[in-house]
Structures are given as structure tokens and as C-alpha cells.
1. Name the one structure among P, Q that helix-only ellipticity at 222 nm (-39500 (n - 2.57) for each DSSP H run of 4 or more, over all residues; to 500) of -24500 was derived from.
2. Consider the structures P, Q: one of them gives 39, 21, 11 for semi-axes √(5λ) of the Cα gyration tensor in Å as calculated from the coordinates. Say which.
3. Suppose distance in nm of label points 7 Å out along Cα→Cβ at positions 64 and 112 works out to 2.7; of P, Q, which structure was it derived from?
4. Work out which structure the value 23.1 belongs to, where mean count of other Cβ atoms within 10 Å over residues 32-39 was derived from one of P, Q.
5. Where does the value 101 come from, among P, Q, when volume of the Cα convex hull per residue in Å³, for residues 56-119 alone is the thing being computed?
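What follows is calculated from the coordinates using simple rules that are stated; it is not laboratory data. Keep in mind it's a predicted model, so treat the numbers as computed, not measured. Cβ atoms are built from the backbone, for glycine too; each structure is taken alone.
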Structure P
Amino acid sequence: MENIIKLIIKYFPIFLEGTSVTIVLALIAVFFGTILGSLLAFAKISNNKILSKIASIYIEVFRGIPLLLQLWVIYLLTYSTLGKFIAVSFALLLNSAAYVAEIVRSGIDAVDVGQMEAARSLGLSRSFSMRKIIFPQAIKNILPALGNEFVAVIKETSLASVFYIGDLMTVKNTITTLTYLSLEPYIIIGCIYLFLTFTISKLIKRLEVELNND
């Protein structure tokens, strides 16, 4: 316990920097992954068979291949051009997009099908009905699930440590090199991950309550 307290005090700036990098990585992945994932979801449920097939293949590929393998392949293809941090961020967002696509699709499917039928019977186009009627209602189902995806991505960023980009797990390796301690840095970083995920989970639950009360 004494070693843990000493490490926190002495290397607090390093832990803080690693936490910041981890949060930024997760934010980039989920923000841009949400944009791409939403496009994929709309493509998958569209009447265009080609777009729907492409979106389905993308989702199956990125959900079916281990994330670490995706990170390595995309990193090796892009890091010389994009740099390490952006290459890893790009890989994470591509993976996140596949999961977000299913979140968005499920949120849309949860809206009563009669809503679309009623809109179409009034002469509204399918795309207009989706944008103005269906999607606004689906948001209540989508937002909490996106929060859970953010929690998942925060934990997944730990895989980025193999590329030494300054995230929390990279910090562990740095401190172990400096102090020759292994267990204590793991415990501290585990507590930081727990704090981040617990805090976000609580915020998500609060958001769900607010949405259900509207």
C-alpha cells in the first residue's frame, strides 16, 4: 500500500497524461465511429441492395475479427503516413463504427413500425420519415447504448499500449522500467480504469432516467 501511495504522488503527472491520452483515444473512436456507424446503419436498412450488402459485410468483418489484429493491420498500413496516434485512433474508430451501426439499427428497429407506415400513408418519403419521425424517437434507445460503447472503448484502448502511444498501459510500462515495480502500477491503472468506467456508467444510467421521464 505504501508503494502505491508513493507511486501516485511521485508519478501523478505521468498517470494524468496517460489518462488523458486514453480518454482522447476513446472520444475520437466513439465520436467518429458514431458518424460512420450511423451511415452504415442507414445503408444496411436502405432499399439499395448494394449499399446494404456493403454495410453488412463491413459490420460482420469488423465485429468478427479480433480488435488487436485489426489494430496491427491498420497500423501497419497507415502509421507511416498518419503517425502512430492517428493510425491507432483510426483503427479504433473503424472497429467502433461496426458496433455503433448495430446500436443505431437496433434503436431504429425498436420504434413501432406503424410510425413509418403512418408517415408513408400521408405521402411522406421514406428518407424524410426516417430523418424527421423515426430517428428522433430512436435517439432514446441509441444514446444509452452509445454510452456503453464508450465504456467498452475505454477498456479496449489498453490494447494500444503495444504501439507505445502514451496511454495508461504504456504508462505502466514506463513506471515499471523506472521503478522495477510491476504489481503496484497495474493496481493503480486498474483503479483509474475502474473510476473512468464507473463514472461514465453512472452518467449513462442518469441519462436513461432522464430520457425515460421525457
Structure Q
Amino acid sequence: MIAVDVPLSAVSGWLVFAVAAALVVVAWPLTRTVVTICHEAGHAVAAVLVGRRLAGIRVHSDTSGLTVSRGRPRGPGMVFMLFAGYASASLIGLGVALLAWAGRSSAALWLMVVLLALMLLRMRNFYGALVVLATGAALALASWFAPAPVLVWLAYVVAWTLLLAGPRPVLEVAGNRSPGTDGAQLAKLTRVPRVLWVLAWLLVDVGVLLAGGWLLLPWGR
């Protein structure tokens, strides 16, 4: 019989939200690195799903990142891969939120460890490998040794942090006119203006935040 987590109390639920909000506001450079890992993971997973060959992933100390894949330079697959990045942190947060809400916090954390381990195999720079390894090791150690109530807290903090952080990089890239951004590349591929891609990312991220928040907030408790 599989054990199910004990739900957080109302007070604990709001405390977790406050901790995650602080991580997004006060500790943004650290949180931004985690968001970049999720962003590049999204590109990588999308590339594999559409049949592209994943060549490598990089995460840099300035919180930028790069995922290189080989395949057709145009078409729906390329569009899907480029779009996936800025939606990924929010979607991963929603996945963690769904599992935590269902009482499967440990499973949520272990799935993240597996994703990080797969990313590590494709990392092509030292800093990126270091931060991915450190993040995965921290989650694995917590999942293995921490008591169940701590795992619930951790899963909720991870979910809230990714959900709250998801829209922020989209707002940052909105003012970036560089031709190398995902939005600029999407505009070039599709002839859809860059601003519409930014709005699409915001709609996805804010919508996912609302959905995840509905699951995580202690309504009625």
C-alpha cells in the first residue's frame, strides 16, 4: 500500500507561499539559475519529442543558457522547441503541484532528480554541470533522508517557487531586442511578431500559476 502525504495546514500552506515568494523576490539570482535549468530542460525535452538530435546543453554563471539540437531548421518542430523554454519552469511547477496535491511529494522530487540526471548527461560546460549536479544531489539527499512532513514542505516550496518565478523571465525578455532571443527567432521563423510570442508565454505562465495556486493554497482549511 502506497502512503499518501498528510496535507499542509492552512498556516503551513501560507508560510510555504511566503517562503517561495521570498525566494523569487529576495534570492532572485539563485532562483533565476534554477529557472534557467528548467528553461533549458524544456528546450531539450521538446527537441527530443519532435525528433531532433540533442547535441548539448549549457547553463552559464550569468543565468543564461543554451540548448543545441540538430534537425530541420524550420517547421512546427523548431517552433515547438523554441516556445517550450519560457513555459517550462511554470509547467514543471504545475507538475510538482499536481503530485504534491495528490499526496505524492516524494515522487515529485524524485522525478525532478531523474530529469536533472538526464540533463547532466548532456551538459557541455563545467558551471552548468556543477549547478545541475548540486541541485540534483540536494533534492536526492532530501528525498532519501528527510522525514515525510519535510518532503511535503519542500515539494510545495519547489512548486510555488517555479510557478511564481515563471513569468518573470518573460517580462525580462520582453524588453530584449537581441536577434538571438527565443522570441526573435520565433518571429523570424513564423512572421508572427515577437510581442505576440511574449504575450503567449505570459498567458501560459500566468494561467499555469493560477491553476497551480488553486491546487496549493489551503482553501477551506
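1. Working: P: -28000; Q: -24500.
Here the read-out was taken from Q.
2. Values: P: 39, 21, 11; Q: 30, 20, 15.
The read-out comes from structure P.
3. Details: P: 3.7; Q: 2.7.
The read-out comes from structure Q.
4. It was calculated from structure Q.
5. P
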